[in-house]
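So, here's a batch of structures to check.
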Structure P
Amino acid sequence: MALATKPSASLPPARTLRRIWRAPNSRARWLWLTIALLLSGCLILLYRVALTTQPFPGPLNDPLRSFGIVAFALVLTTASYSLRRRFARNLPGKVQNWLWMHTWLGCAALLIALLHENFIHILHDACQNAGCLTNAYGGPGALLALLILVLSGLAGRLLDRWQAHTIARDAGTNGAGIVQAIKERLLEQEYMIERLCAGKSEEFKQYCLLSLESDQVNQSTPALAPDEQADFQRARQTLHDSARLSESLVRQQRAQWLMRTWRMLHVVLATLSLLIITFHATMELLSSVFHVF
């Protein structure tokens, strides 16, 4: 007795999943943007009140003095991103969410610091020499350090997104993927060339060797025996694919180098800026708030 089976043609065709090389969007960017805008908006209102009610509003008088404390607290909060990324990786939340907190609260900290200083040395009373930066326990220097840090961070985020898009676009079109996958594919193609060269003439081997070393395929065809023509065409196509993947590898490695270099520079700037800002904030708290000296 024969068993009736459904023909395989009636089965739905298998779907080929296309890999998308991009990071998923994060809702945290809108959350932290809203928090930064609300905090900055409230302090801007207080700043406007201080301008209308005080004859000489400045960083030594409230509420502008309190703005400095808030700005310092925000600077320390944004610095916690490095702690989450490099050391305390078991802290809750994704690194991407912490990065959005780092970005938006850093911008808010700069704005609040400018309000704290009443835009002195920025919109008026510009420093005439470098000695001005050490006044008020390095207050102008701390503000300048924070300004440079935030602007470099924003420029770095744009550079990072630009290069990430470059890598994603290249990975989606090269047929292999990102750097590690490209290296594996290039190694496979090198093994393929070696197998095709086995037992072939010296002209065949020399052509393949020179093409592999230069990452460029010579368009001229060497004089080969008829029985080597089929393998030569396969080798030439493999060499073309290898040259194309080598160019893709160089592009992606260049993008990675740019992002890595910027991050190292940003870490150095962040460390120096944090030291300057912490010194200024600590001395001001001890002298003006706690009256230790």
Structure Q
Amino acid sequence: MLAWLGDWAHGLWYWVAIVTFLGLACWETFRPARKPLGTIALRWLTHGGLYAADTFLLAIFVPAAIASWLAGRIGLTLGLFNHLGQWAGDWSVLIAGVLLLDLSGYVFHRIEHRVFVLWCVHAVHHSDIDMDASTTFRHHPIEGLISTAITGVVFAVLGVPEWIFPVYALVGVVFSLSQHVNAGVAGRLDHALQWVFVTPGMHQIHHSTAAEDYEANFGTVLSIWDRIFGTYRQEPAAGRDALTFGVRPFTTLEYARPSWTWMLPFAMRRPTEDALAGSQAD
């Protein structure tokens, strides 16, 4: 049984996240790829507050006991992964579980960009005009509640063992932090790694203000999903030098205040045909 791997990953997650973040933060501070537009301390306060609220609300509304009950009542009888483990062993369950978690992240991410209500809360993550490692934690708590609830039910029905989630989370946090880093350039190594992984250069395109860019590169860890489903883009439409981050029209420092990140979902408006035409013209 590989259940011990989940316990090991769960115990390491915070340490790995902290060490990775601090290491990347130092790199960004001394060798930034782009000059920050705002104050770093204010950004950390904003993103730390969102993450703390997200963690707090998840602990209240989506306790682990619910997922455990669903997995026990539904997954153990109907779950595909329960049968897979019996047929092919725990290693096949681990590989299949990680692939499925990564694919589900890709699918849900695309849905967030398609369904306006979901886009309103996901836009908080995209609205950062100074993308760096701390952007990883810039998610509205409502988004966390929705994604966790949907993912929890789906994977409980499939019978995905609980120990796979912390294993994937450990890998995911390293990739997510690295993808948002404000350091380095998208050179040959970055392009070579894109054959398998979602790299910083690839994910930066997804945070572009240009519609043709942020509707590409939805993957979390593996780039294969973007390649398979036709959403892969290696370079920004207008080139790296013209790449800007954020969600129009909220791309000025006026909207960088901590309070604004909480209000943004309620300020979003459906784009009109004229606005879409203007965005494509840009």
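Okay, here's what the table says:
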| item | result |
| --- | --- |
| Per Cα Rg over 2.2 N^0.38 Å, the highest-valued of structures P, Q | P |
| Identity of the structure behind 2.7 (criterion: distance in nm of label points 7 Å out along Cα→Cβ at positions 166 and 214, calculated), options P, Q | P |
| Which entry (P, Q) yields the derived value 1.90 for Cα Rg over 2.2 N^0.38 Å, for residues 126-173 alone | P |
| Which of P, Q yields 21 [relative contact order in percent (Cα under 8 Å, 6 or more apart), calculated] | P |
| helix-only ellipticity at 222 nm (-39500 (n - 2.57) for each DSSP H run of 4 or more, over all residues; to 500) from the coordinates reads -23500; which among P, Q | P |
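Every read-out reported here was derived from the displayed coordinates using simple, explicitly stated rules and does not represent laboratory data. Only a predicted model underlies this, so the values are computations on that prediction, with no experimental measurement involved. Cβ atoms are built from the backbone, for glycine too; each structure is taken alone.
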